[in-house]
Every structure is written in structure tokens, then in C-alpha cells.
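Presented below are the structures under discussion, each in the form of C-alpha cells.
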Structure 1
Amino acid sequence: MEVRKLHPIFAAELIGADLTVAPDQALIDTVEAAMAEHLVLCIRGPVISDEEHLRFARAFGPLELPGLFKPDAPRRMAYGLYDASNLDINGEIVDRESLRAKFAKGNELFHADSSFNDMPSKWSMLRGVIVPPERGDTQFVDLRHVYDELPQAMKDRIENLVAEHSYAASRIRGGVSPEEAERLRAAMPGALQPLVRVGPTGRKSLFVGSHAFRIEGMPDAEGRALIDELLAFASQDKFIYSHKWQLGDMVIWDNRYALHRGTEFDYERYKRDLRRANVNEYGEERAAGPLPSAITSDAKTAA
């Protein structure tokens, strides 16, 4: 196996790993070491099944299971995987004006998966099953490096601040109505996260994203302005690695220290089928909070 850098700051690819067989300790150690250094890792190799995807993910921690669907509900993919596609249950492209498509627009904003959950999220593992022939990249930012580049005055300002994260916040930015957002808040209350995280080596990292919407102890407008300022700083081109998908790619990123977003593609012309497993730091496997029943019927086309 060989690890090769993909970007001057962070991100790498792993060549020579075979995920069609159960991961051995050598592979687990290689992936853990590469993730600690590079934060984003693309494993290129044979196309794998949903079951192989889940087996690989479980080698690194307990899964965060999708809260919207029951294990025996009909779906296009194995239970335990999140659907990051533009396809319905029959494999056809979802109407661009549907509520589900509007929800997906929120994924085009920089965010960390599950920052609104009380569960300690570790990694996301996204697999390319069908990839469009052009555009549709996934972009990443290393928030450790972003923190290093912040002016000292900003570091001092945010040192002890805590932000509130909500799934509804990013969906509002994506275009859902205030009524739909209110239902989301009721079903998924959100979580508090420090603006500055300290990693196991003592290195500090900014922690912000489109799920963040207010800062404790600040007037809402002032907190929102600070979040927007930090996001704008983190979104500079010099900080971004843009991953161009190849069929079968497995891209892993660390939700504790990285942001990501999907980029636009010809939604109505090309099918895009990406499937994601979320891995938590510890604990039992359990579902993330359910979405409200008011939107379940429309969203079930994603199953």
C-alpha cells in the first residue's frame, strides 16, 4: 500500500488497498495513520458492495445509523448507509423542485456531518457508485490549517466561544421554508460545539460550518456575523482541496477537523449515486435523530 499526497496542505490517496476482503490490522493501522496526518483520504481500488462498505466502516468505530428509515423499510441500499444521490427508490432522478432536492441544496454549503447531533462523530466514508462525467466535485477544508492562519486577534476572540449547531440552519440556507425549518428544529434540537477544538496532539482547530447559527452569550445578529466571517475566511480557494470523483472511490474525512461540500453538476441530465457511512468515536451503534413526519413521505423517495 502507498499513500500519496493530493494537496499541498492536506488530503491523500491510498493505493493498493483491497476493500473486497475484511480489513486486517495492517490496513486499519495504515488508514488511521493517514487520516491523522492528512485528514482526508481517498481509497482507490475495486468497486465494492454496500455490505463491504459497512464492514470496512465498522472497523473504525460504531456506525451512526440513519434515523429516518427503519431497518426493514424498502430502499436502494443496505441499511446503515446514507443516500447522497439525486435518485429515487427506483434509481430515477428526483424532481429538482421536490422537497428532498431542496434539502440536498444545503449540502452545497461547507459543513461537518452530524455536528448538530449529541453523538461524537468521527469520520464519514463516501463511496462513488455512479459519478457524473463532469463537475459534481466534493470540496474539503482542513480546519486545523485554517485556525493556524487566523489573525491572532481572531484566535483570542473565539478561544472560549461556543456555537449552537442545527440541521435546520443549513437547510434554511439551502432554501427550505421557515415552516419546514421549524419542524426540523422540533425533531432535531441540535447541539453545542466549541469554536476552537484541541486535537489529541494538542493542535488547535477552528470548528464552524453551515450548521452553526448562533453563539452563546452573543446577540443573534452579532453571532451570525462572526460565524459568516469565519466561514468566509475558511472558504478561501487556497484552503480547498477539490476531489474529482472516479467510479469506486471511497473518500474518508474527519468530521472533527474538516469541512466539506458538494458542488453543482447537471442535476437533471446525470445520475449521481454516492453512499455514505458515518462512524462515531465510541459508544453503541444508534440512529441519529429522526426527521419530522411532515417531511417523511417526500424524503422516503431517497430510501
Structure 2
Amino acid sequence: MHTNSAKDLDRRLRIAAFAWLSEQVNIHGDVLPRTILAQGFIFEGQRIPLVSPQGIFKPQILRQYPLSITTTTSGHYDDGFTSEGFLLYKYRGTDPRHRDNVGLRNAMLHNIPLIYFHSVVPGKYLAACPVYIVGDDPKSSTFTVAVDDYKAVSRYIDSQDSTPGTSEADTDIRRLYITTSVKQRLHQRGFRERVLHAYREQCAFCRLKHLELLDAAHIIPDGEPDGDPIVNNGVALCKFHHAAFDRFMIGIRPDYVIEVRDDILKEKDGPMLLHGLQGMHLKKIILPRSSTAWPDPSLLERRYEKFRLAV
């Protein structure tokens, strides 16, 4: 294949992949099932998956640069973040000359945008796009990765060079801010997915099973002491019961029994109030199958005391 033709193919496929991924995020949210990513999309008559068993993935149709990189929860690589907040991504193996490592190094040299997937629970991945390889440290067998905003895709469509008037320092600041926000999303999405998985993807109060309407509610709020994003500090609730729980209209005792605030119990305001709130009073929440995932009674006690003060 002629070099210019290969570059044009790479460019067209990459742009199509970014557009397809954006559509999937709009439909499903930014945490996507691996089945969707492995199935991929059709590009000029060929099916293009976005992931493979290897973390550094280049479809066969591409000649030089990888399309995506993936961090898995069960992987053998110690990926993390730099002290500044950029992502660290380990080489494949220890040989800097491995073709996958060379591919990422070339992507860095030519400012090629990639897709990044981070597993938040087995089989589900947070998607970030576009990302750029911005550093390479052979001593630690590690690449440094920065996430950019989606406008960078438009800039890539127009030109692979930086937008005129945009300094390298401005680009670094923007990418650091966006990468840090992705790190925060990882914690948030990971917490949600782990809690919903523990509760078998249903509301612990009413058994509603529609994922679009389910949240992972913190017992001790994020940012407070012991407000860690762990399953024992969470309860799967539908959005209605999450809002009522957050506003202390409804509480959970340390023995996992639901209580509804006295003034709410005395109200008369239609079937939603009757069945959605009042009907929950003195019922026990639905607990995860594994007792190791049950809410921490000491955290429930602290939350319940606040609920009692709101009565």
C-alpha cells in the first residue's frame, strides 16, 4: 500500500472510530460493556473491534499506529497516575522494541490520537477519547498518557498539527485538567458499577432493575471522613429513593431496616407517596448475596443518627 494511502486510511478509520464511540457513549454512557467494544463497527465493509485480549490494540487493517489502549482490573500491569495527574501506562512486556511498544512510541512522535479504556468492573470499561502518548520512560517501561477534549478530534480532522495560536503550555494545562477529571470519573464510575453489581443491579428498596434509573448512594458522603468509594459504604437505590435518602426523608437503621420520617408517614398525597415512600416503612433492605458486601453497620449508625435529627 502506498504510504500516503496508508496514512489516509489510518486517518479515516480513526475518525470513524471516534465518531462511533461517541455515539455509543451517548446511548449507553461512558461505561461500556466489553461485548459492544469487541463487536465494534463496520468500516468500509470490514468489522473493526476496538479491543482485544492485548492491552495495546491495532486492527489488522492499520499498518503502523495502535487504535486503543486498555487497562483491565485483572491485568498484570501496574498502571496508575503520575504525581501531576497524568496516566501511566505500562509497556507490553519488558522489551522496549516490542512492536506494540514501538507502535505507541511512534504514535507519540507523530501526535496520533488514541482511545483509552479502563476496566471499572470485569467486563465494563470507562471510555476516554482522544488520548495522546506524551511521555516514554524505558527505565520504568512506562508511557505517560494525557486525555484531551473531544474538540481535539476536530483539530485532528482538520490537521494533525496543533491548532495555530495554541501554545504547548496551554495544551499541557488543558490535558492535565481533563486527565484529572477522568481520574475522578474512574473513582465515581467504579464505585457505581461495583455497588450495582453487588446488589444484582436492582434498587435495595423497591427492586427496580432499570440500570438507567439506578444510582450508587453513599452512606457517608464522598469527601467526609470514611466517605470512601467502597461497596460497604454504598447502597444501590433508584433515583427516587436515592433523592429521598439524601434528603433524610427515609433512613436505614444499622439492622438494615428502613424507616420513613414521621411527617412523611402522616402526609396524604397520592399513590407515589403511599407506595413509593410510606410503603417502605419498617421493611428490610435487599442485601447483596455476599455478606462481605453488606453496608457497614457503623456507617449506617452514623447516617441514621443524622436521619433521626431530621425527624
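3.4 is what came out when distance in nm of label points 7 Å out along Cα→Cβ at positions 109 and 133 was calculated for one structure; which of 1, 2 is it?
Structure 1 accounts for this read-out.
Given a value of 11 for relative contact order in percent (Cα under 8 Å, 6 or more apart), calculated from one of 1, 2, which structure does it belong to?
2
Here helix-only ellipticity at 222 nm (-39500 (n - 2.57) for each DSSP H run of 4 or more, over all residues; to 500) has been calculated and equals -11000, so which of 1, 2 was it run on?
It was calculated from structure 2.
Mean count of other Cβ atoms within 10 Å over residues 213-220 was computed and gave 20.8; which structure, 1, 2, did it come from?
Traced to structure 2.
For which of 1, 2 does distance in nm of label points 7 Å out along Cα→Cβ at positions 61 and 245, calculated from the coordinates, equal 2.4?
1
Match the computed value 77, 42, 41 of Cα extents along the principal axes in Å to one of the structures 1, 2, and report its label.
Checking each candidate, the match is 2.
Out of 1, 2, choose the structure whose coordinates give distance in nm of label points 7 Å out along Cα→Cβ at positions 29 and 197 equal to 2.6 when calculated.
1
Bear in mind that the values in this text are calculations on the coordinates, not laboratory data. Since the structure is predicted, the reported quantities are computational estimates derived from the model, not experimental observations. Cβ atoms are built from the backbone, for glycine too; each structure is taken alone.
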